[in-house]
Every structure is written in structure tokens, then in C-alpha cells.
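So, here come the structures, one by one.
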Structure 1
Amino acid sequence: MNNVLVVYYTQSGQLKEIVDKTTLALLQSQDIQISTYKIEMEEEFPFPWDFYSFFDAFPDSFLQNPKKIKPIPEDILNKKYDLILLYYQVWFLSPSIPINSFLKNEQAKQLLENSKVITISGTRNMWFLAQEKVKQLLKNNQAKLVGNIALVDHTTNLISALTIVNWMFSGVKKRMFNLLPLPGISQKTIEDSSRFGEIILSSIQNNNYTDLQQNLVDNGAVRVRPFLVSVDTKGNRMFRIWSKLIHPKQGEQRRKFLKFFYYYLIFAIWFLSPIVNLLYIVFYPFNYFKYKKQVKYYQGIE
């Protein structure tokens with residue numbers, strides 16, 4: 001019998017849908033016993049978000065400052081797992097505060113040490129550098145990353161930005177203006193993710209994870225757009241400046257700086273991002289081999 005641990009955090013329920021689909025083959029196997037642990041914060045974040053709470057989470061999220069999580073149940077801690085499936089979202093280009101808090105928790109270290117881990121992210125579209133941060137945290141916990149799946153919203157960057165913010169602030173998954181696509185990862189993408197569970201099951205049964213990531217990539221588990229890698233990289237540079245500027249501020253001064261950051265985000269998404277896209281297209285032939293290396297790197301787990 002193989003013991004598998006599922007670790008996740010969700011507000012909207014989207015990531016739980018992904019959990020259910022990607023573990024379906026494992027649940028149906030008599031060789032697998034699954035334990036599920038949903039991360040719970042001592043002070044939960046609101047959903048739907050209000051304006052201030054949403055942007056107030058930015059500095060701690062980007063700077064990866066952990067918050068207190070509720071103790072991990074003893075029945076979860078007292079088992080030895082053959083594999084851990086770590087599901088996470090990206091907040092402000094970094095792993096979400098709940099996931100970051102889990103990965104920096106002493107109890108989590110007990111679970112992760114010397115364990116094989118597969119990361120599964122459900123994001124808008126930019127997960128590349130957040131995954132690098134998760135990889136480092138897993139390394140700090142002496143865990144071994146054996147696979148990665150990145151599920152994203154496949155609509156265009158600007159439209160997905162509009163629809164996801166509307167969802168976060170309303171709490172309702174609906175077509176904005178009755179015209180734009182539904183926010184988040186499409187239902188088809190979520191439904192089709194069940195195929196990844198079958199690939200993972202095969203690796204568990206054979207106790208061989210050597211080709212797991214390549215098999216996942218061959219089946220569409222990780223698609224890399226170099227343009228978005230470029231936006232992610234530039235965004236991280238600017239977010240580092242903003243987060244360090246805002247984090248020490250308190251009270252009314254903090255509110256003022258968060259409002260400035262909000263205006264910067266609008267400018268960056270609607271004006272800077274299209275310019276980056278244009279430059280990407282213009283210089284694509286000159287950067288072709290660089291982009292090929294980027295795709296190969298981010299599809300891998302090294």
C-alpha cells in the first residue's frame with residue numbers, strides 16, 4: 001500500500017476541483033491510500049476580498065513572510081508518505097501566503113523531509129518565478145521535487161486580469177459584462193487534468209519517477225510562453241521595490257502607498273505589458289535560442 005498526502009489551500013474552491021480531478025485515478029486504485037490536509041490559517045483571509053485586504057496582502061505575499069497556520073492534525077503528521085502532492089496558487093508573483101506559511105512551518109518540515117513531492121499550481125498565467133521560490137523552499141526542507149504541473153487560464157493576459165479581479169472582489173464566478181469568458185482556469189482544462197493522475201499513478205506503482213516529468217510535459221502539463229516569463233521577471237523586479245517600500249508603512253501612510261501601488265498595477269498591466277509584448281515579437285528572431293532554453297528549463301524540475 002502506497003501512502004499519498006494531498007496538501008492544498010483554496011478560497012474559491014477552484015483548486016479543490018483540481019485536487020479532485022488529478023487524484024481521481026489514485027482514489028480508484030486499491031494500491032493507494034490518500035490523506036488530505038487543507039491548510040487553515042489562524043487568521044483567515046477574506047473571500048470575496050475587499051480592496052484594502054487584497055492589496056494589503058501584497059508585501060507579505062511577495063516578500064514570503066509567513067503567517068501562523070493552525071497545527072497540522074496528528075493523524076497527518078504520524079504517517080510516512082511515499083509521495084506528497086502540493087497544490088498551490090500564486091499571489092502577487094509568489095506562492096500564496098498560506099502555502100508559503102506551510103512550507104516555512106516546523107511541522108511541515110517533518111512531513112517534507114526526505115519526501116518525494118509533485119507540485120500542482122492553479123494560476124492566472126504567471127507561475128514561473130513562483131515555482132522557483134517553491135523549489136527553493138522544498139530544498140530548504142530537504143524534500144525531493146519529482147514532478148510539476150502548471151494549470152493556467154488560457155485567455156489573453158489583459159482579459160484574464162479583468163475577469164480574475166472581478167471574481168476575487170465579487171466572490172462570484174461569472175462572465176464579466178455577460179461577454180468575457182468565465183474567470184479562472186477553464187472547466188475543460190480542469191476536467192482534462194484527470195489524465196495527469198493516471199501518469200502519476202503509473203509512477204507510484206512502478207516506484208519510478210525518472211521519466212515522470214517528461215511524461216507530464218508530453219501530455220501538456222506545463223506550457224511555457226517566453227513572453228509571460230519576461231513579464232514575470234520584470235514584474236518581480238518592480239514588486240521587490242514596491243514591497244520593500246510598503247512593508248514598513250503603517251496606518252494611513254500604508255493605505256496611501258497601497259493606493260499608489262494599485263495605480264502602478266493598472267499602468268503596468270494596460271500600458272507596460274503591451275509594450276513588453278511588442279518588444280518580444282520584434283526581437284523574437286534574435287532571442288529564439290534563448291527562449292528555447294527558457295521553455296526547456298521551466299518545463300523541467302531542476
Structure 2
Amino acid sequence: MMLSHYFSQLLKDQDYYSIHIGREKPDLQTLAVKMLVKGYGIIDEKREGNTVLEVKGIRLLKGRGSEKSDCIFRKGGKNIITDPPEFPKIVIDLGLFDSLTEEEKKKTLVQLNMTLNILRRFWWDGNLVIVGDVRIGKAINVSKFRVEAKTIVLDPYGDVDANEEIIRNSDVFIIGGIVDKGRRLKYATTELAKMRGYDYPRVRIKLRGSVVGVPDEINKIAEIVLKVKEGESLEDAVISTMSKADKVARILYDVHRLGLDVLEEELKWLKADDKVLHMVKSRLRIIS
């Protein structure tokens with residue numbers, strides 16, 4: 001259940017079925033995040049406007065009109081999300097940050113920021129945990145969460161294959177703050193887990209039996225997890241986050257294994273566009 005669902009239920013529990021949102025984006029998820037992190041909230045005043053969106057039983061009003069709202073959404077208003085859901089938790093462990101080159105460090109920090117933006121599409125900042133800063137890493141103490149919290153480490157070289165059941169039944173997802181699939185520091189997440197003493201299943205995300213083409217950026221791994229948690233299939237979640245380069249890599253991998261006859265099927269399966277096709281043909285030296 002996304003934060004927006006939780007927010008809509010809290011509104012209805014307090015007899016708020018319509019909100020005048022002023023100039024805010026008409027999106028319950030955005031409103032909920034602003035309430036939790038930017039000091040916005042509910043003012044118990046009625047205001048006339050026009051409904052621009054109705055979602056989950058809540059009408060969002062803007063501008064001037066003949067409809068009257070139950071309340072106003074404004075900076076300094078009352079925060080009604082006093083106890084946001086604790087899980088899921090995306091945990092990014094920076095324990096190997098000092099092993100990165102300066103360029104890798106910059107890319108990692110960019111990915112951390114992108115991960116927060118992704119998380120805000122589903123939940124909010126409180127569902128993201130950064131373990132250690134760029135100088136000192138500390139192992140995550142999952143016991144500080146509730147005792148029954150189920151934790152997994154997402155590792156491209158793990159020994160457990162991810163599926164929808166595993167992801168949806170897990171509460172805490174540990175991601176190494178380093179991109180290690182096919183890169184300079186291979187098996188980095190595996191080593192990080194040993195260093196930290198993470199005694200949790202190491203789960204790898206595959207796409208039809210292979211990690212080839214599965215995105216390895218921190219933010220995209222988090223996005224895949226969150227999409228599956230919200231009901232999307234694992235395969236669809238992976239494909240929707242793949243870059244053109246990821247799709248090219250996967251198509252080339254399958255063509256080399258299975259032959260050129262699978263090319264058309266691969267393009268359809270991966271929802272590849274003409275640019276991907278051109279890149280594949282260039283790599284295979286196919287002349288149209």
C-alpha cells in the first residue's frame with residue numbers, strides 16, 4: 001500500500017473528503033510527502049474551487065469555483081500523518097565507499113539522490129536508510145526495527161533467485177552502495193555482506209534466468225523492488241527500468257546464445273525502440 005493510499009484513508013477517517021490544494025500538484029502522493037518533509041498540512045477552513053481530480057475517494061480542488069472543500073492544504077497546516085508506515089525500508093550501505101574512485105563516488109552520490117526521488121513516488125524519506133556516511137560506515141542494526149522484520153541483501157551474485165513472493169514478503173532491502181555487476185569491484189556486495197556480518201539471504205534479480213540486462217544502478221534496483229511491492233510482476237518491473245544499453249546487452253547475449261532468429265522476439269519482449277534496434281544491428285554488423 002503506497003503512502004498515498006494510507007494518506008487517503010487518514011483523510012477520510014477525519015471526515016476530509018475534499019481538499020483545496022491551491023497551486024500544489026494534484027497528486028495525493030506528492031501532498032503526503034510534502035506533509036511529512038516540508039511542513040505542509042491541513043487547515044480546517046472551507047474554500048470554493050473546482051475539482052481537478054478525484055482519487056481514492058478524495059476530491060482535489062483548485063482555483064475559483066462553486067464547489068466547497070472540507071479543508072485547505074497549506075504550509076504550516078496540521079500534519080495528520082503522525083505515524084507513517086515503517087516498512088518497506090530501502091537500506092543503502094556505504095561501507096565500501098572509500099574503495100571507489102572519485103568518479104565512482106560521484107556517480108554513487110547521484111544514484112543516492114535519484115533513489116530518494118524514486119522512493120518519494122511510492123513512500124517517503126523515512127523509508128530510506130543510509131548506513132554510514134562517506135567517512136564512517138556502520139552495519140545496519142535491523143533489530144532496531146521490529147523483531148519480525150524480514151531482511152534480504154540484494155546481490156547480483158547471490159545464491160537465491162528473486163521472485164514476487166520473496167520481495168513482497170520482505171520488509172528490509174539492503175543494497176550495497178556500490179555498483180558491482182560487471183564492474184571493477186566484482187563481488188563487492190558479497191564482500192560487503194561478509195564484512196558487515198549480514199546473516200540474511202543474498203538475493204539476485206534475474207530476467208528469464210540471467211542477470212544480463214538487469215539494471216545495476218542503486219536507484220533502479222530500489223525502483224524494481226518498490227514496483228513489485230506495489231503489485232507489478234518482477235519481469236515487467238525489470239523491463240520498465242532497463243536503459244537502452246541494458247536492452248542492447250540482453251539482446252546481444254540472447255542472440256549469441258540462441259541465434260539471430262530470436263532478434264525480432266527479443267525486441268518485442270523488451271519493448272525495444274528503433275534506436276535499440278540500430279544499436280544492436282551496429283554491434284552485430286547487420287546492414288539494413
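Just so you know, all these numbers are worked out from the coordinates, no wet-lab data involved. Model, not experiment: these values are computed from the prediction. Cβ atoms are built from the backbone, for glycine too; each structure is taken alone.
Which structure, out of 1, 2, was relative contact order in percent (Cα under 8 Å, 6 or more apart) derived from, given a value of 20? Attributed to the structure labelled 1.
When distance in nm of label points 7 Å out along Cα→Cβ at positions 124 and 260 is calculated for each of the structures 1, 2, which structure yields the highest value? Could you put the intermediate results ahead of the total?
Working: 1: 2.2; 2: 5.6.
Largest calculated value belongs to 2.
Give the label, chosen from 1, 2, of the structure having the highest value of volume of the Cα convex hull per residue in Å³, for residues 92-235 alone. Each step should come with its number before you reach the end.
On the way: 1: 129; 2: 107.
That would be structure 1.
Using the calculated result -11500 for helix-only ellipticity at 222 nm (-39500 (n - 2.57) for each DSSP H run of 4 or more, over all residues; to 500), pick out the matching structure from 1, 2. Here the read-out was taken from 2. Among 1, 2, considering only volume of the Cα convex hull per residue in Å³, which has the greatest calculated value? The structure with the largest value is 2.
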